[in-house]
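Down below are the structures I want you to see.
What follows is calculated from the coordinates using simple rules that are stated; it is not laboratory data. As the structure is a prediction and not an experimental result, all values here were calculated from the model. Cβ atoms are built from the backbone, for glycine too; each structure is taken alone.
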Structure 1
Amino acid sequence: MTSDPRTLPPMQVFRDVLAGPSPNRQTPGVLWPDFDMQENARLWRKSKPRCPCPEIDGRNARIIEEPGVFVSMHDLHFGHIVSETVSRIPQSLAQAPGLPLYFSAKPDMDAAQPSAVFRAIMEWLNVPMDRVRFIREPTLFRELHVAVQAEHLDGPAPPDEYLDLLEARIKGNLEPTRPEGIVFVSRAQLGPESEQTAAERYLAFCLERLGVRVVHPETLTLPQQMRVYAGAKHLVFSEGSAIHGRQLLGRIDQHISVLRRRFRSHIAQHQIEPRCTSLTYVPCFKGALSFPWPEGFPRNISTCSEYRLGPVFEHFESLGIPLRQVWKQRVYERTRDDDILAWIRALYNPRVAHWVKHRHPPEFLLAQFEQQGLGHLRDQAASLIGAVQKIPGLGVPAVKTGAPSPPRENAADILCIGAPRAMTTWLHRTLAAHPDASAMPDLGPIPHDTKGARFWTDNHHRGAEWYRVVTRPRDDRRMSLDVSPGYALMDETAIAECKALNPTARVIYILRDPLARAISAIRAQVTGAATPAQNPIIHHDAGFLALCDRLQLRAHSDYTAHVARWRKAYPGLIILDSRDIAANPIASARRIASVCGLMAGRMNQAEAARFETCARRVVSASSHIPLDPDCVHFLQGMLWQTREAARRDLGLSLAEGDAILAAC
């Protein structure tokens, strides 16, 4: 580790390390010593180590005596390889010359035929394939080296030293050139089952008429892609994995922009910014049609989005491209409608890839058409899906839209309304482990760590029917969870709507000392913006004050007012103290589950063990980034009244915050 964000920490060396195949994209498959304490050796996403500790049976492990370097897992996905694997390679090759490079892989992978995309990336980085090894069985390494993951998905900017090493590796791959012209990197030729923006092909057609070079990465070799990217003065991406390809290049005097097709996306922002002169995310996302996952919640893959045309026109006009002059709105709308129907036809084809298949009533998709201003397509879409008649060749059974499933008493049976940074993640994970509970993780387009629908804070525009659908369990005998910590701030009108949708729900409010909660929230934000090598200090400055406002610290701390509003609608509001949970998590989990109607007697031995394992894993606190004492005293002054009200009216212990004040 180093405090200098410009440099890479030294490679680590471990002795007698057990490794094995990679079961999935989250688990590289190396059992590092003191696993939970490791940082640089583990897989990072969103500024946190994300890989779980692998389970490896080492009783008959193969033993490798000679030193080696572990890189990451063998992957088939271009974006994941570039954004998660490549960033360990330049340092590994520079600081461990001659050592073999190990990648964990699935046991059934043909080691003689790694994926074509993997080979192409290795060749671009000038990695000799005879140095590449694959781990497909339990293996004990007597000496294993590992470099830091210099950049990762949704993480901070890479150190300057990493970009220096990357540029040195690829220096001979590119002809010296002066960037010029505009290039649009399009997804329009991908299949309709892929994530796409309807009528992007018409946008590409118009841009080509105006002299813009339009490229489709899947039709080019990797070196060809890189040369096109490096030679453009203005590089415009249709949002997708192609932008990660730009991470295979270093710093170039060019302007990069991304046409969004996801809600508020900033894909690869901190990785691309240091490599270019400017980076712009064009706010052109209007909305998206999506199929849910089998569990019922929407997914961010295989969606069909639509442009907000105003920002698209304005952006290209800022580049000197008069797009409006050649744009025919009627042609655009016809192309958009055709693309949407082609997308539906493809995703309902029984031969579509298994990870694209939908297993949910058509009503979920059909309800979205009016919301997206596409009501004129609903009947055609229903026909394609089979809602009116079975379409020959598609194998989709007829479904009557007028015969919905029987209504449930509550959309969500168990609600947790807050507070943020007060063990709501623990509650979600623990209750979700009960066999009679049904959770909704990873609810798009909400961030991937979401624990609930966030209907009243982020998704109210989708409508009540959307909320009923995404909260409904596949088995109506199970109780559905909605853990959305922002709900505590809802006004009485929103709470009344919640009561109408969830009339008999158990509502839980977990409290935490407002001062300690505020500091935890601030640290979590600062940690997310820092590199693993940084050790920032939070100062009392304009940025700190702006962060306090953005996090709504005062509002989230007004527990007394929130309790009063919610108790009018839910007199049985369950109030918990996070300190009590942390002190005895298993007993707390059993008590909360029982109050919610999740009985311990319904679990078999294995289910009970899993439930207790989840309860025992109390969510770790945010990193202890030091705060300037002035910050702490400012927060105490701002939150003094709400702290005292919580102590007086709700009996909340303030020992956690008092200890922080005493240490200043």
Structure 2
Amino acid sequence: MAHSLEPLLHPRAIAVVGASDNAARIGGRPIHFSKSEFQGNIYPINPNRETVQGLKAYAKVGDLPEVPDSAVISVPAAIAVDAIRECADFGVRSAVVFTSGFAEQDDDGARAQAEIADIARTSGMRIVGPNCLGVFTLTEGWYGTFANAPAITKVPPGPIGIASQSGAYGSHIYTIAQARGIGANYWVTTGNEVDVQVAEVIEYYVAAPDVGVIVAYAEGVKDADRLRAALEAARDAHKPVIFMKVGRTEVGAMAAASHTASLAGADAIYDALFKQYGVYRAETTEEMLDVAYACQFGKYPKGNRVSLQTISGGVGVQMADACGSYGLEVAEMPADLQTDLKAMIPYAAVRNPVDFTAQALNEPDLVEKNIRMTIERADYDAHAVYLAGVPASVFTGPACKTIFGNLRDSFPDEPMILSLTGDEELIRAYEAMGYPVIEDPTLMIRAVGALARFSEIFGRGRPDAPPSLPDGAKPVPDGAVGEFEAKAILAAAGIAMSRDILVDSAEAAAAAWAEIGGPVVLKIASPDILHKTEIGGVLLNLDDAAAVKAGFTTLMERARTAKPDARLDGVIVAEMVTGGVEAVAGVVRDPVFGPAVMFGLGGVFVEVLKDVTFRLAPFGVDEARRMIDEIQGRAMFDGVRGAPPADLDALAETLARLSVFAAANAERIESVDLNPLIVRADGTLAVDALIVPRGDG
């Protein structure tokens, strides 16, 4: 069954409502751009003209001799809704709405936009916009846009599909891509996303056989589930997604919300989303296009071991430094290969990076010999080659072309990427041989790192399934939850908790201490006192009956003084847990994506250091292990100063179980804290637990 966006991107006939005879006007541009290339019929809709740009004009859509697959709406907001409804009533299958002045403007605009949404919902007509710059498909000659992008198109259609909420930025991406020689075929700007969203465009690109690389830009997301599904499909199809999500800062998020009337969400949650589904998050247009450009060649390294070949020793060091930043391993050349490379250039560095030295200007074939020997005799996954201006030289340029033509003929599937300077014709020649060319050597390394990362992600296969909730799992109640109840709920979900006993008298506290055996912690128990330390509601390391009894009395008095209206359940007597590594785990409910699990190093500095990472719930143990490996303090779990290594299998299982609990209670919880979560050599124990139900935070 054809995708519902097929009529939008591969129409057989189109109408332009509000068509202008002036090709420079917004309503004139789609006709001007399309009429010389589009093979189907173009129908201008303008009740005041008999012809528009040489084409017969019609007073209204209902007068057309056939039902177009797509219609461009380029009329004022006051009549746009009626124009859209007329198209839907006539059976038009898709519409591109240029008109602005809807939800991005004011309440009246929001109400009008809701009418458009209702038309889409009831008619089944797919609507892009409003407030968008439109769409185009180069291979169809279909330019449903008023952007200038079609006028500057010079690069043949390529395997890249672009999806952007922002029309202006989408046009910017395409324009820069053209200047870089990057071939895109599809371009969709979604604007206010009354119907078609970036997520659905990504979904279309995943299914499209002529799209191999997906570039996306968004300010916010409305349908989180659809985006997750689209990104998952892209990962499973081994199609790289390079995504720029703006609104990282509070100011940026506010600007995004006001621009697109969509929820921005917490930026850390977007990071979690992208990590979880193998998306490359770009910070700049340059980064986005460098990575997309490298991906379009389709040569992904099998691992992260890279050989560095250079005509400059200094640049070789620069590239080696960059490898550390982008997850690449600069492994030393095999000893016997070093010997043979040294024999060709006795004074050259050959460990990796390999320096051709300026001798390559006298003997260009040294470049081919070095690279050929490295590929044939060393175990590298990719090769980054810095050539400076050597390929552009009248003296060495012809030899360089021959050398790299020979290398590509010998190793057609070997990932090799070049850094060189030269004119556009020269760069296109190397690209035609199958070499990505990135002028800056550090940015070349960044691109290699991105390729290696995609390869690793695609090689994982489908993620492991999240664990199941135990049969005795308890739902989170509607009202406030105290610590004792929170720990019982989480324990029933399969998360190991430290032993504790809830008591309502000093004598019962002493009996609980005797039952636990050993030092204990006393904590005030109240669903109304979430942060006990703020009122002195925790006493540590009590190890005799008298101290425990006195402690009970002290905590009850402190609670009554500090919070006279608080409900008091009594005092928790808990075992004093020692040893292990102090971690923190928790759940936060994002307004867009729902519950996400947080993990990091615990202790008193957790809110200062912020050495934490997130994942969307639910997930399996493998994803949990990746979370653990991401934090900067990861080495703490390997055993420090004679301490045994922490049980990372148990920790990963705990995080996965927490994610399943969070997903099962997605509509009931606002947040969960396990702080500290003690990771020992033989398992994990959550010492404190906090559950904040929805509406109680």
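Looking at Kirkwood radius over Cα pairs in Å, for residues 229-308 alone, point out which structure of 1, 2 has the largest value.
2
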Item checked: Origin of the derived value 1.95 (Cα Rg over 2.2 N^0.38 Å, for residues 333-580 alone; candidates 1, 2) -> 2
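Of the structures 1, 2, report the one carrying the highest value of distance in nm of label points 7 Å out along Cα→Cβ at positions 77 and 453.
2
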Margin query: When mean count of other Cβ atoms within 10 Å over residues 13-20 is compared over structures 1, 2, which one is greatest?
Written below: 2
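If relative contact order in percent (Cα under 8 Å, 6 or more apart) is calculated from each of 1, 2, which structure is the one that comes out at 8?
The read-out comes from structure 2.
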Notebook entry, point to check: If semi-axes √(5λ) of the Cα gyration tensor in Å is computed to be 54, 41, 17, which of 1, 2 is the source?
Noted result: 2
Check: Looking at structures 1, 2, which one was distance in nm of label points 7 Å out along Cα→Cβ at positions 245 and 317 calculated from, given that it came out as 3.9?
Finding: 2
